[in-house]
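S.K.: Each in structure tokens, the structures are laid out below.
Readers should treat all values here as calculations from the given coordinates under stated rules, not as data from a laboratory. Computed from a predicted model, the values in this text were never measured in an experiment. Cβ atoms are built from the backbone, for glycine too; each structure is taken alone.
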Structure 1
């Protein structure tokens with residue numbers, strides 16, 4: 001559906017289409033509830049790929065048209081591909097997204113005691129509003145690896161019978177000085193300490209009796225020593241299940257819509273391809289975007305290009321480095337990432353005539369960045385025309401918009417790193433309310449249309 005003809009999607013759907021939208025949203029909710037960290041999301045993604053017949057690239061000797069293959073980078077990134085009819089050197093069609101979301105990480109030595117109260121000390125990850133994370137039910141998810149290599153997956157706080165974790169706040173009766181501070185300064189990072197316990201051991205000579213009691217408990221229940229927590233990746237995430245919003249259930253609240261909504265829809269778009277595509281279809285999910293895409297599982301690592309090189313080596317008889325360079329620069333990509341939806345309570349943050357709205361489809365965002373488009377990758381006119389031609393052909397409802405009002409803020413995506421390979425890239429994803437909050441909101445209709453936009457791009 002052409003952008004100029006856009007209107008609320010719920011006025012367009014047939015009964016069958018509306019049923020499909022709600023069923024898709026229910027599957028998404030279940031996936032999001034089960035996979036609340038980047039490690040879990042990658043594990044869940046690989047499980048679905050295996051079920052759909054995708055083979056591990058490390059166990060593959062040759063690839064031909066129609067083959068389905070995936071490559072996993074630790075538990076932070078995955079690339080899946082369906083080999084198309086054209087040679088890889090003629091280019092691939094890539095949908096990339098990131099699986100990390102803002103959160104609260106435990107420090108390497110997290111456990112401390114003060115005044116017979118034990119806490120986990122933390123370091124927040126990504127762009128958070130610190131005040132949003134206090135007085136919130138939190139769960140701990142992650143992994144601990146012992147010195148000998150034994151690995152223990154940790155999940156405490158999501159089961160109704162589990163305890164939760166909790167960061168305190170000051171009561172308003174004594175919060176006069178706190179209330180005078182800027183919103184960004186009202187909660188200091190050093191105050192983001194999560195309550196862990198208050199029961200001491202019965203030993204008057206023990207200087208930290210509550211901490212000691214908790215270490216004994218951790219040893220008893222998980223066979224872990226305090227030093228084991230140093231070689232751990234433990235995250236505090238909201239202990240809140242994905243839920244429908246509103247009486248009509250058209251909206252959906254969950255932790256991590258940014259950017260797991262795009263990651264999930266990219267996965268489902270690839271899985272729904274019934275026929276062999278003309279160009280090799282690639283889904284790329286990476287980590288670390290919220291902190292700059294650095295690290296060996298981020299978009300700036302060599303995992304992506306190394307995996308494309310492996311695909312070429314398994315499909316070409318005489319692979320060379322030039323093949324890799326040609327394949328990359330002849331490729332195109334959709335950088336799947338969310339953008340802020342227009343919020344009537346905060347209209348000043350949106351561009352007056354270029355704002356994205358809920359229920360009006362996937363958002364085409366030609367550029368991101370801030371203050372004069374700084375730090376952005378901008379899609380060319382030719383590529384935007386190509387993409388809107390595809391979406392109009394297949395009746396995908398879409399809208400074009402800026403991320404927000406000029407000089408009010410900004411942000412970036414993995415698009416700039418894909419563009420470094422000299423390929424055409426366009427940012428696109430659903431509009432989200434309360435981005436980067438512990439609980440974000442999007443439209444079920446937009447979620448579904450994002451999947452359709454990615455799927456039809458692959459065709």
Structure 2
């Protein structure tokens with residue numbers, strides 16, 4: 001994660017500074033996109049209203065690298081990131097928002113309406129109305145089987161002092177609207193305590209990091225992979241951790257305890273005991289209902305130790321504790337092969353990309369995994385992307401569904417609330433996203449291209465998947 005560009009994660013998941021002006025070509029004739037809310041301009045301030053009170057005029061400020069959850073009631077939640085609060089210069093945020101898709105209204109539910117707030121940790125393991133994580137970007141989030149939201153790490157403010165990479169673990173109860181500091185340090189820069197691989201311990205703790213990815217499994221464990229230990233030096237991890245909610249203990253499951261490791265690819269499609277993804281930041285993750293964990297791309301180290309953008313696709317089986325390289329290149333900085341819109345082939349593949357959430361989610365009606373946008377390689381150049389892809393695990397094939405096969409496209413908003421064949425979110429990175437009860441994708445903000453300018457975004461989009 002570079003400062004110039006600085007995560008859905010959804011349980012079904014999930015997840016984006018643009019460069020150049022660029023254009024768009026080869027877009028879909030029926031995109032299914034509609035602009036639902038927010039501004040079609042960049043760098044907008046938030047309209048917070050009153051804490052806990054929903055209003056049609058409420059709106060989070062423009063931002064990127066926030067995190068998101070979907071509540072058990074179907075409402076969408078948004079926390080933090082980097083961007084604009086109610087006034088002043090941009091900075092890191094710790095505001096908490098709830099969006100009700102049926103009424104299309106936002107509610108400010110917690111945190112500060114100003115930037116760069118410090119955290120209030122309270123007593124570890126004890127919920128309190130005064131508790132709140134500090135402002136941060138690049139954290140990772142999960143939702144557990146009880147509907148609680150979890151937050152780990154990122155880059156920002158602990159209890160005091162200068163900002164840095166964090167390893168604090170928080171739980172938020174959406175019913176009581178209380179935060180609990182559960183694990184990790186109140187201050188930035190903590191080193192990891194790995195212990196013995198495969199053995200849980202109350203002493204174990206992942207190092208402070210930003211830009212990791214995660215999964216919540218069917219057994220109610222939280223999983224964490226990769227990230228970077230600092231915003232500027234970008235020393236990357238490829239360690240895989242499991243957190244047991246019931247015991248409050250971490251287990252180092254695989255990967256290295258060192259930094260900047262090349263990937264070990266072996267034979268594509270064949271599981272091997274020593275196969276593992278290289279160290280990376282800002283990858284993309286999905287969790288499949290059968291328990292398989294998927295990882296795509298990011299910025300990190302390829303098979304010969306070259307640092308760059310990646311388009312390798314991996315799956316992890318928690319029962320065997322093995323990684324398998326499934327598709328993509330074992331070398332960095334590959335262009336995409338788009339093929340024909342809507343047609344899958346063995347050769348079709350997204351280009352190398354990074355930045356969470358270059359939004360990834362799994363459909364409710366099928367086992368297909370989907371991914372939208374990022375910073376990376378199009379068919380012939382590098383920049384911000386607005387392409388939409390589908391991956392089918394059953395045949396190991398990608399399909400280009402929508403958006404441009406060139407970088408840096410601007411948004412075409414159309415009329416608010418109206419779907420149109422020519423409507424498209426502009427190229428962007430580090431948006432947040434959600435999937436509603438009907439399987440529709442919603443995308444908010446990021447950093448990228450609005451209608452005619454580049455900057456922080458707070459536009460809200462809805463994408464309805466084709467029925468075929």
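S.K.: As an exercise: semi-axes √(5λ) of the Cα gyration tensor in Å, for residues 202-273 alone, calculated from one structure in 1, 2, equals 21, 19, 11. Which structure is it?
M.R.: Matching structure: 2.
S.K.: Out of 1, 2, choose the structure whose coordinates give Cα extents along the principal axes in Å, for residues 234-305 alone equal to 44, 37, 17 when calculated.
M.R.: 1
S.K.: Shifting gears a bit: Out of 1, 2, which one gives -8500 for helix-only ellipticity at 222 nm (-39500 (n - 2.57) for each DSSP H run of 4 or more, over all residues; to 500) as computed from the coordinates?
M.R.: Going label by label, the one that fits is 1.
S.K.: Also, I was wondering about something else. Work out which structure the value 18.9 belongs to, where mean count of other Cβ atoms within 10 Å over residues 218-225 was derived from one of 1, 2.
M.R.: 2
S.K.: For the read-out semi-axes √(5λ) of the Cα gyration tensor in Å, a value of 29, 28, 19 was computed from one structure; give its label from 1, 2.
M.R.: It traces back to 2.
S.K.: Let me ask you something else. Looking just at mean count of other Cβ atoms within 10 Å over residues 178-185, which of the labels 1, 2 belongs to the structure with the highest value?
M.R.: 2
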